[in-house]
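Asker: The next part holds the structures, each set out as structure tokens.
We did not get these values from a lab; they are worked out from the coordinates using the rules stated. What you see is a predicted model; the values in this text were computed from it and never measured. Cβ atoms are built from the backbone, for glycine too; each structure is taken alone.
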Structure P
Amino acid sequence: MTSDAAYVRAYARALLGAARITSGIPAVQRDLAAVMGALAESPDLRRWICRRVISSPVRRIAEGGQRLAGLVSPMTLRLLLRMAAWNHLHLLPAVAKRFELAVRKLDGRRTAHVVCAQEPDAATLAAIRTRMGGADAGRLDLDVQTNPALLAGLTIRIDDQVFDASLAGRIARLRQALDNPGRAPGAATAQA
């Protein structure tokens, strides 16, 4: 059985591929924003998209065509109707998010997820952008959140790299070193 994440990746990839071929990436972005906006405004549409209907694919496509026609371009509508046929419209928010991430990656943009113990000032954010982005600092977006549990400092995650400069992280690493003295950095050289 295929997981929902695999379907989300496949739908986002298909949408991006079709958009690139037709030079329609901005149009698809507008379509997805329109659908997400309609979902936010309409509880009826939200219920319809989130439910899993046991009916024929032809019936799901027809109903999808009625509800979504005029809201999106024909290319995006074709993908949404395919999702309706397979009863996958509940995956639409995740597909939209995955599509946006793929477009950002295609444009060479990255996002640094920054979690600070307290709200950072503009100078701190500029320093983070410069140090983490390097020469491409202008292509690095910051997603900033606060978490007092860090005690002090911050953590930064870019793609699959994590930089932990928090007091809570430092205490956790110190605790781990004290609990496992044989694994502490430098322990092997001290015994030799």
Structure Q
Amino acid sequence: MPVIVHIFTILFAILCFMIIKKKRYKEMPVICFIMFVSFISFGISSLIAIFAPYGEILSYPCMIMALGLLLLLVGINDLYSIFRCTKRIEGVYCGYNTYYGSHGVSSYSPVFEYTYNGALYHEQTTQTVSRRQLTKNMTKGNRYSIYINPKCPGVYVLFRRLRAGGVVCFIIGTAFMAAGAVILYALFPVLFLTKKF
């Protein structure tokens, strides 16, 4: 299990490096914040696994809490995007990015090009959409309404409604955080406060 913690730490380190290198933190501050917090939380879990007494055992609840924090922040980001993306503008649909998951499940994020306050943006939405909805309702090169965040115009959503995926991430993230904390609380006295005779 500690190997998985180290892999997540390395992956989030690479993401954070790319965010800093491409200066994406200016365009998408909340998502970048999620990536930085995830790197820090998995990094702490890695350090605990390597250096702390009983580190391998303690890395389990720490990793569960780090994963829960990641899911919780993703759910919060969905809610945040709905409340912050209020300005309705027209954008040109440029296609979509495909993200492959396990068991043949894929998610699709539409990419739009639009102009706001004289600046041209070519961005991917924070929301995922079913492929059927994309191919049925959208044609590449056509204009569609999108909702942008006026303070961070690089962030936009297609729909201003709460999605089931965001709620599920929020609930599962909260459950993981609570489970990790309970496991850590249960392990702490057993590992460190046992009386020696």
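Asker: Of the structures labelled P, Q, one was used to calculate distance in nm of label points 7 Å out along Cα→Cβ at positions 31 and 71, giving 2.2. Name it.
Answerer: Q
Asker: Assign the value 27, calculated as percent of Cα pairs over 32 Å apart, to the correct structure from P, Q.
Answerer: Q
Asker: Can you tell which of P, Q yields 1.05 when Rg/Rh (Cα atoms, Kirkwood Rh), for residues 23-118 alone is derived from it?
Answerer: Computed on structure P.
Asker: Also: On mean count of other Cβ atoms within 10 Å over residues 39-46, which of the structures labelled P, Q is highest?
Answerer: Q
Asker: By the measure FRET efficiency 1/(1 + (r/R0)^6) of positions 47 and 87 (r between Cβ atoms, R0 = 30 Å, to 0.05), tell me the structure among P, Q with the highest figure.
Answerer: Structure P gives the largest value of FRET efficiency 1/(1 + (r/R0)^6) of positions 47 and 87 (r between Cβ atoms, R0 = 30 Å, to 0.05) among P, Q.
Asker: Given that relative contact order in percent (Cα under 8 Å, 6 or more apart), derived from a single structure, equals 25, which label among P, Q identifies that structure?
Answerer: Label of the source structure: Q.
Asker: While we're on this one: Comparing structures P, Q by distance in nm of label points 7 Å out along Cα→Cβ at positions 79 and 143, which one has the largest value?
Answerer: Q
Asker: Which of the displayed structures (P, Q) returns the greatest value of mean count of other Cβ atoms within 10 Å over residues 111-118 on calculation?
Answerer: P
Asker: FRET efficiency 1/(1 + (r/R0)^6) of positions 95 and 127 (r between Cβ atoms, R0 = 25 Å, to 0.05) was computed and gave 0.10; which structure, P, Q, did it come from?
Answerer: P
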